[in-house]
Structure 1
Amino acid sequence: MYNDGNGLYLKITTTGNKSWICRVRHPVTKRLIDRSLGNPSTLSLKAARTLCARERIAIIDSDGYPRGGVKETPKTFKEYALEFIQRRSPEWSNAKHASQWTNTLTTYAFPVIGSVALSDITTQHIKAVLDPIWTTKTETASRVRQRIEAILDAAITEELCNGTNPARWKGHLSNLYPNPSKVSPVRHQPAMPYSDVPAFVRRLQARDSVSARALEFLILCACRQSEVRLMTWPEIDLEARLWTIPAHRMKARKEHRVPLTERMVEILIEVGSDSDFVFAINRKPLSSNAFRALMKRMKVDQYVPHGFRSSFRDWAAEVSTGHSWDTIELALAHSVTNKTEAACRRGDQIEKRVKLMNNWGKWIKN
């Protein structure tokens, strides 16, 4: 422990880990209280001194531990964040979301505020997390801020900390940082021009692999990767030419029906796997990287599999005629954010979407 004065210490463990510590002797209990302030690599000496001064005031002004009781260890941000992720992960349609949350927080937040008690986190802590990355990794920084805000909102709801959320954007951090969209405009996932899709599909058809059939199917149905990769036979009704994706596999958590075109049915009959999954290798579904790997082998990895949804949308808007924008959005299973529009949208326009997807399939074939 290296003393900087006024209760601020630099703590260095035997393994070399470093952290700022605020040490105060409580005026009532006479016990030494240590509060972790963050990591020196992300929290400057000046910021640590400011935080320490605030911590000292907060401790001295508080009643301290329950009289005659035992110190109740406050929950740290890291402890609560990991609990929050575990609790909320069942509602995320993509299993990778939980690992993405954990990874970004582990990289950027935990080293600074991981050991800080929830009730002790201030705007200065949040700034210490965001300052180094706001202009250099803006998109990542914005996600980190949003995730910290969600975690602290939950903690406030559980009364584990009081007051307003120090990570909130509107009317708070928006006063300190430039708008993320102005610093780093949103980059859409690169999509293959719709005019190039027919030739690419012919190249796919020349390849004898499950991943090639699955990627062709994905292009024809304009669905998301996980929806196609994890498709099961019970979801398929070949007689009715319908694929019904259950709500728990959809991003919007709403059942989605997909019309099966002639070529899509041919693909299903061709693969005919003995697994529960339609597109399976050794009875297991294709990996999450299967489509990207295939596109890399075919030397079109400047585009991404998800981009074929944009290819379809551009085609539907610029080439196909007689299809409303609402029908196209329903084919893409996009959620409606406008409450009035959502209330009016009762059906899924399946008959109109049959014509739309058949036209898309014929255009690709020709």
Structure 2
Amino acid sequence: MKKIAVLGSTGSIGTQTLDVVRNNKDIEVPALAAGSNVKALADQIREFRPKLVCIAHEKSISELRLLTGDLNYEICCGMEGLIRVATYDVDIVVTAIVGMIGIIPTIEAIKAGRNIALANKETLVTAGHIIMPLAARHNVRILPVDSEHSAVFQSLNGEKHTAVEKILLTASGGPFRGRTIDEMRNVKLEDALKHPNWNMGRKITIDSATMVNKGLEVMEARWLFGVEMEDIRVIVQPQSVIHSMVQFIDGSIIAQLGCPDMRLPIQYALYYPDRKPMNSERLDFAKLGSITFEEPDMVNFRGLAMAYEAGTKGGNLPTVFNAANEFAVDKFLKKECGFLEITDMIEKAMGCIQYIDNPDVAQILDTEKAVYELLR
């Protein structure tokens, strides 16, 4: 039996990970960590019977116990609890938690020798210069769960990384593809949450609408695949059929295609290097008819351009970019700011926060605090 721990079990990636577990009989889940959705976590505990459970806040423990009082498991909370789940005796840790809170548990999991199925992009965006060398020292695999990075990972199988010329990250363009800044000035939250192809969490759906998400993916890909920012090109592919591609030095391009379904990259990460059958929709090329491509619009979607700037300069600037986006998206989700103010806040933070060339974890977290203080 394969044993996994899931950080962020009640979120979008977490629930789809457990769906993969549900559809396979050879995976156990001895450890779970979730945020504040007590009812959903209680249902997961009842179904998957973990031995260790972490919930974000101590005040939620009594409610969780009330719902699962007949079950025998250990409960913990906060960062200490996240670290305990991340270092539990499992084969692989799925880091599906959202935000920079995922950095320290991921580091501790790596130190404990746990392979990582990485869905927390903030970990590499802000601390890739720490995470990747650490994983190499501890002989730990970082297996991408994000659909685009999984596609690149699959396209590189059997190939020498020295033969890579370009990584081609595809993007759907989000719900506002083709619109100008003026046309997006008064868009509503409900419109931004209507992604044309993918069913994702609220935060990442807004990131897709601003194309900030693609910028974060570019910065993440840099560390995952050991390339420079200039070697990663974004291509808009509205059908979300080609999940990403790799161009090699001889001009050949290898792509990974499939229907938009996050369970596929999740399952691939959990079973790598093996493939397992999956009951999912199959791509019908005749029905699809055509696949189209566009250059990304970095004028009207400034978040992508600023991500390239942050990733190229490096240091703590990717942390500034990420933290400002997290702050701004939270405000937008609460309807406390407009859609275009998200990139305004990112630009403001990038111009004001002091630059640090090679930040350690403490400086990364301090940078996040400084961004939040500035934007408040």
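Nothing in this text is a laboratory measurement; each read-out follows from the coordinates by a stated rule. These numbers were taken from a predicted model, which means no experiment stands behind them. Cβ atoms are built from the backbone, for glycine too; each structure is taken alone.
With respect to mean count of other Cβ atoms within 10 Å over residues 31-38, the largest value across structures 1, 2 is given by 2. Looking across 1, 2, the calculation of Cα Rg over 2.2 N^0.38 Å that yields 0.96 traces back to 2.
Ranked by FRET efficiency 1/(1 + (r/R0)^6) of positions 111 and 175 (r between Cβ atoms, R0 = 25 Å, to 0.05), structures 1, 2 are led by 1, which has the greatest value. Just checking, which of 1, 2 has the largest value of distance in nm of label points 7 Å out along Cα→Cβ at positions 167 and 327? Largest calculated value belongs to 1. When FRET efficiency 1/(1 + (r/R0)^6) of positions 151 and 279 (r between Cβ atoms, R0 = 30 Å, to 0.05) is worked out for each of 1, 2, structure 2 gives the greatest result. Here distance in nm of label points 7 Å out along Cα→Cβ at positions 39 and 143 is compared for structures 1, 2. The highest value is that of 2. The greatest value of FRET efficiency 1/(1 + (r/R0)^6) of positions 79 and 263 (r between Cβ atoms, R0 = 30 Å, to 0.05) among structures 1, 2 is that of 2.
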